[in-house]
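Structures for review follow.
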Structure P
Amino acid sequence: MWTKTLFLSMALFTLNAHSKDWAFDVYLDKQKIGTHTFSLNDSQLTSKANFKVKVLFINAYDYVHSAQEAWQNDCLTKLSAHTVENKVVMDVEAKLKEDAFEVAYNKVSQKLPACTMTFAYWNPKILTQKKLLNPQNAEYLDTKIQSIGNETIQVRGRPTDTTHYKIMGALNGKNKLNIDLWYDQTNDWVALKSTTPEGYIIDYRLK
């Protein structure tokens, strides 16, 4: 249930000839539950997450997610994602075909606009979008983005000047995602927090 909230340059950002990694420790409230890594190599993005929540030494929640995304000019051209959440398997396959981005989720297909973006938090261009695709379950969400303002936060133990944004994602009028993002002065993604419908706080901290 917690992962419903997970699944996110405004100016000079480009994917061409770009290589970068983001590695986060992930906390549920104050308990470390796993890691989530993102690796961008030119136009290819690999995302891997592994969470485990224990209550009284009993596994209460397990989540494993991996995704491969291909990008061109800030638009997806291909997506392959595999998720296992408490033994429930979710597979998403998508590919750009002529004038549409065709998405298949557990054998159910939909056609999206040719230029579609996932919640690619590492690319601040998502902050200009009105709809974003959740790569875990293929929900194409209406998004509202709000600039909260400048903040100084701790990143890798150091105070860092950032800009804070909030993303709200909804499907058919029902709220699905509530995400806070922070970017440093170079427009690099440095932090994420998300509030689940149950009121839990998920916190991404750069390693």
Structure Q
Amino acid sequence: MKMLHKIIRLIATGESETLDFKQTISDASKIAKTMVAFANNKGGTLLVGVRDNGSIAGIQSEDEKYMLELAAEFYCSPKIQLEIIEHEIDRKIVLEAKIKEGTDKPYFAKGENDTWWVYHRVKDQSLQASPVMFQVLKKQNKGQDQLYAYSFLESEILNTLKAERSITLTDLIKSLKIKRNRVVYSLAKLIHFDIVEVNYQQKLEYYTLKL
């Protein structure tokens, strides 16, 4: 019995937090968003030459390799190291581009008008990081692994979440009547230490106590 190609098996798992399909790459800035989202999360794999439905389209490998390398080098900051593997399946070329979890978060992608934005991975989407998630990513570089005591504001946030169960940043700020930047920083700290979790509804962030 012939064993299925590893890329076919990978495609069968579907797009996810760590896997993304691209039929082709025509814009380095767009692919940079996915790259930094992976680097800001757990890492991931881009399969180039694969349609959204999982069927294999194939690509012109040198053109696509150039776009991947261009994006990683000039449209990501810090620069992202790629491992690119070429696979031939049914006489079609698929590129497997592996991106490791970054060690210098947050990573930025260059957008329109030379602006730089942070993205992170949520399920099978690359979303622009909110102010809270931006601070969470920054904290991941500091190596703190334990929270010994809650500040007054952190305690107030936890008490509010106990009462509300799930709340947006805007509603949390209204409830606490405390300056936005202070709430953002304290909330990010609680998320970093796995005390509060983030859930998404139509790309809007909701915060709840971790069960």
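Values quoted throughout were computed directly from the atomic coordinates according to the rules given, and no laboratory measurement underlies them. Note that this is a predicted model, so its numbers are computed, not measured. Cβ atoms are built from the backbone, for glycine too; each structure is taken alone.
Brief remarks on what is shown
- With helix-only ellipticity at 222 nm (-39500 (n - 2.57) for each DSSP H run of 4 or more, over all residues; to 500) derived as 0, matching label from P, Q: P
- Computed 118 for volume of the Cα convex hull per residue in Å³ - originating structure among P, Q: P
- Volume of the Cα convex hull per residue in Å³, for residues 22-117 alone derived as 102 - corresponding label from P, Q: P
- Winner on FRET efficiency 1/(1 + (r/R0)^6) of positions 38 and 54 (r between Cβ atoms, R0 = 30 Å, to 0.05) once structures P, Q are ranked, highest first: Q
- Parent structure of the calculated result 42, given that percent of Cα pairs over 19 Å apart, for residues 94-149 alone is the read-out and P, Q the choices: Q
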